[in-house]
Structures are given as C-alpha cells and as structure tokens.
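The next part holds the structures, each set out as structure tokens.
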Structure I
Amino acid sequence: MTTSKSPRRVLQVAYDDACEALPAYRHNFSPKKFTQHQLLACLVLKEFLRTDYRGLAAHLADHPDLCR
C-alpha cells in the first residue's frame, strides 16, 4: 500500500488498480459513457478530498488535467 498527499497520484493509483481488478463495463449493453475504472477512481478521489459529488465535480472542472 502506498500513501500520498497528491490528488493526481491517488487518482492514478486508483485508476491503475481498477484496470487490473475490474472489467471496463459491467454489462454488454451499458451506456458506455464512463468505464468502471474511471468511476472507481472518481469515488476514491471523492473520499480522498473528503467532499461530496458536487464538490468532486467542481474540483474536476477546475483541474481538467486530472481528467483523461
């Protein structure tokens, strides 16, 4: 387990781990707007920043470099 205070590093580690552990989509007919990897990484970042979903959306909007 690694520790970091960098949101970028936390997001990258969460995304990489999700890529290894989860399929990209839950179902063949899912909307395919976001992968499960992206969603899990966002949830981890939300908890890391100790914010709600609106706060996370604002944070990601203010830092487009965190989005792929």
Structure II
Amino acid sequence: MKKFISKTIFFLLPILVLAVIMEISLRAIPNDYKQKRSYMDSHSDEIEVLVLGSSHSLYGINPKYF
C-alpha cells in the first residue's frame, strides 16, 4: 500500500506542477477584460453611463444620443 501511494504521488506530482504553471502563465496573458478593467479604473470619474451586456448593446446603442 505504501508503494502504491508513493508511485501515485510521483505520477500525479508532475501533472499537478504542470497544471499550476499553465494556470499562472494563462492568467498573465492580456485579454479584453483586463484592458476594460484598467480603462474603467483609470477613467472611472469620467464615465457617466455604463452599458453592460452582449454585442447587441455594444453595436445597437448609438452613444451620440446620450
């Protein structure tokens, strides 16, 4: 039983380490959400209307009417 547990740990340890490395590296990739968050953090005092939703709200609402 002790041999089985040690072999299982040695088998799963590289997979776990690889998964942690992949998670950390994938979180470091810049994406749209990080860019939007940094923009909203830096321009929060200038934002009057915030429209949340899908692309229908992005392309369906003309900002010149606000």
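To test your reading of the models, identify which of I, II gives 0.9 for distance in nm of label points 7 Å out along Cα→Cβ at positions 14 and 46 when calculated.
Numbers: I: 0.9; II: 5.2.
Answer for the origin of the read-out: I.
Work out which structure the value 9.8 belongs to, where mean count of other Cβ atoms within 10 Å over residues 6-13 was derived from one of I, II.
Details: I: 15.2; II: 9.8.
Answer by label: II.
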**OP:** Of the structures I, II, report the one carrying the highest value of Rg/Rh (Cα atoms, Kirkwood Rh).
**Re:** II
Original post:
One of I, II was used to calculate helix-only ellipticity at 222 nm (-39500 (n - 2.57) for each DSSP H run of 4 or more, over all residues; to 500), giving -21000; which?
Top reply: II
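Just so you know, all these numbers are worked out from the coordinates, no wet-lab data involved. These numbers were taken from a predicted model, which means no experiment stands behind them. Cβ atoms are built from the backbone, for glycine too; each structure is taken alone.
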